[in-house]
1. Of structures P, Q, which gives 0.15 when FRET efficiency 1/(1 + (r/R0)^6) of positions 102 and 230 (r between Cβ atoms, R0 = 35 Å, to 0.05) is computed from the coordinates?
2. Ranked by mean count of other Cβ atoms within 10 Å over residues 46-53, which of P, Q sits at the highest value?
3. Ranked on FRET efficiency 1/(1 + (r/R0)^6) of positions 62 and 238 (r between Cβ atoms, R0 = 35 Å, to 0.05), which label among P, Q comes first with the largest value?
4. Which structure, out of P, Q, was helix-only ellipticity at 222 nm (-39500 (n - 2.57) for each DSSP H run of 4 or more, over all residues; to 500) calculated from, if the result is -7500?
5. Comparing relative contact order in percent (Cα under 8 Å, 6 or more apart) across structures P, Q, which is largest?
Structure P
Amino acid sequence: MARKVRGALLQATWTGDKESMIQKHEQYAHQAREQGAQFMLFQELFYGPYFCQVQDAKYYSYTELIPDGPTTKRMQSLARELGMVLVVPMYEEDSQTAGIYYNTAAVIDSDGTYLGKYRKTHIPHVKGFWEKFYFRPGNLGYPVFQTAVGKIGVYICYDRHFPEGARALGLNGAEIVLIPSATSRGLSEYLWRVEQVSHSLANGYFVGTINRVGVEKEIGDDDFYGQSYFVDPLGQFIGPVGSPHDEELIVRDLDLDMIEKVRQTWQFYRDRRPDQYDDLTRP
């Protein structure tokens with residue numbers, strides 16, 4: 001029996017406030033379901049602006065508990081209503097220690113069950129990306145979640161520059177890796193069409209990746225360049241890449257049977273030499 005699933009990505013502009021941003025994503029989730037989508041990824045820190053352009057403690061107010069916060073509960077209800085797997089990136093408050101925050105994505109199954117979360121592992125701290133001011137590095141490893149549509153892993157934005165985690169997700173069984181991002185124009189616009197494609201090729205899985213669009217003027221002048229896409233295990237884009245300027249819902253079909261066929265052709269897992277890689281884990 002063929003394993004074909006339909007996925008959705010939303011590259012969105014900032015509305016100016018949290019509630020309307022959540023409502024926007026809810027509305028697009030309904031549209032995606034109407035188009036037959038079975039899973040959907042929201043963008044990095046989906047209900048807020050990309051506030052890491054500046055260092056300002058007022059943005060700590062965007063934190064929530066996961067899964068016990070109101071937005072996770074709301075997204076569980078949405079997933080249950082639509083019968084759709086949702087991957088929902090949010091700003092997480094540590095449930096045990098006040099003042100400790102993470103850049104996190106919650107994974108919710110199609111029946112509304114909270115399956116777990118991934119915390120962004122690699123945290124940049126350079127002009128325009130002052131993330132260490134806001135986030136502690138993730139400490140949950142590279143989990144893969146068995147969902148109604150297959151095995152899903154998550155990597156977040158700056159993580160994509162590091163092939164080690166992408167490989168770990170493959171070794172942990174990921175069939176689909178979803179990568180939400182907030183990336184502004186510049187050198188990384190070239191890398192955008194290289195790195196995630198390379199992860200799919202090297203690991204024999206599908207990648208779905210989002211970049212937000214537009215200028216969030218209340219925060220800064222960074223222009224986010226969109227161009228969200230799905231890519232298959234052969235490194236081929238599935239349909240057109242998203243707009244570099246406009247808000248867009250991207251819905252594509254993924255044939256998961258391709259994974260086994262590609263891995264039987266390109267035997268990258270069989271031919272790995274982990275006995276030769278000890279130096280890679282040295283500081």
Structure Q
Amino acid sequence: MTYEKVTENVYAITDGSTRGNVAAFVLPSEIIFVDSGMSLPFIRKFREELEKETGKKTSTLVITHTHFDHVAGNQVFKDCRIIASKHTKERMVHSKENDWTPEKFEEWKKTAEDPSALDGFEYVLPTEIFENNIELEDYETKIIIKNTGGHTAGSSYVYYPEAKALIAGDNLFINSFPWAGDQSANPQKWIDTFKEYLSLDVEYFIPGHGPVSTKIEVQEYLDYFDKVVVLMRKMITQGFSEDKIVEKANEVEFHPPKREQWKEMSLKKWHQVLSQK
């Protein structure tokens with residue numbers, strides 16, 4: 001695990017060691033972490049080293065969305081405020097009760113790539129929620145958190161205007177096809193989110209997966225989404241079958257997925273959403 005200094009007062013782990021990226025904003029009197037990854041030892045080390053380097057304490061953890069590779073390390077921040085959108089907490093409550101029971105967690109560990117990364121795991125829920133947006137202030141410094149939807153209905157970004165940095169969670173998958181098969185994924189809201197990103201004064205985008213990026217990469221993803229959505233809507237209007245529409249959409253060139261079946265599942269989800277409109 002290596003964390004990088006993205007710019008003044010902005011740090012992140014983007015090397016894949018924590019599965020989902022983890023980032024932190026250093027404010028005048030406190031540190032705010034965003035997402036908690038999937039490796040308890042690495043997250044503890046990141047927090048300890050950053051607090052030692054800056055001489056400041058962590059006060060808050062913000063969760064961008066519900067998926068396990070972004071919330072599994074929450075217990076490292078049990079002494080902090082843990083903030084998430086209303087939808088994200090609702091999904092996490094459901095997951096804790098149904099998907100990540102102690103019994104199911106032990107079953108998961110049997111096939112996990114590195115089960116030791118979650119030794120002593122405890123599923124920790126957010127302690128505070130917001131509906132649409134919330135602002136955090138530390139002296140004159142402001143952090144903006146906004147729920148936009150897209151990757152999931154609860155997907156939110158965390159924006160540090162003074163540093164011109166934005167943490168996007170899994171609304172950005174840099175250098176790979178975006179997983180878009182979540183039950184609440186919505187390609188149109190995703191497109192609207194990209195457009196909102198581009199309207200903001202941001203130089204550094206920290207994605208949910210992949211390296212720190214710029215507006216160039218955001219525009220690239222927006223162009224791809226636009227192209228696929230326009231194609232799908234046209235073919236839906238013309239009465240083509242789901243299989244044919246997904247087949248044609250799959251031919252649109254873009255970054256390859258980490259798993260080929262993920263792309264097909266994602267495109268089928270987009271077709272399902274667009275067919276309802």
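1. On the way: P: 0.85; Q: 0.15.
Here the read-out was taken from Q.
2. On the way: P: 23.4; Q: 16.0.
For this comparison of mean count of other Cβ atoms within 10 Å over residues 46-53, the top structure is P.
3. Working: P: 0.60; Q: 0.20.
Ranking P, Q on FRET efficiency 1/(1 + (r/R0)^6) of positions 62 and 238 (r between Cβ atoms, R0 = 35 Å, to 0.05), first place is P.
4. Values: P: -7500; Q: -11500.
Source structure for this number: P.
5. Working: P: 20; Q: 16.
Going through P, Q one by one, relative contact order in percent (Cα under 8 Å, 6 or more apart) peaks for structure P.
Each value in this text was obtained by applying a stated rule to the coordinates, not by laboratory testing. This structure is a prediction, so every number in the text was calculated from the model and none was measured. Cβ atoms are built from the backbone, for glycine too; each structure is taken alone.
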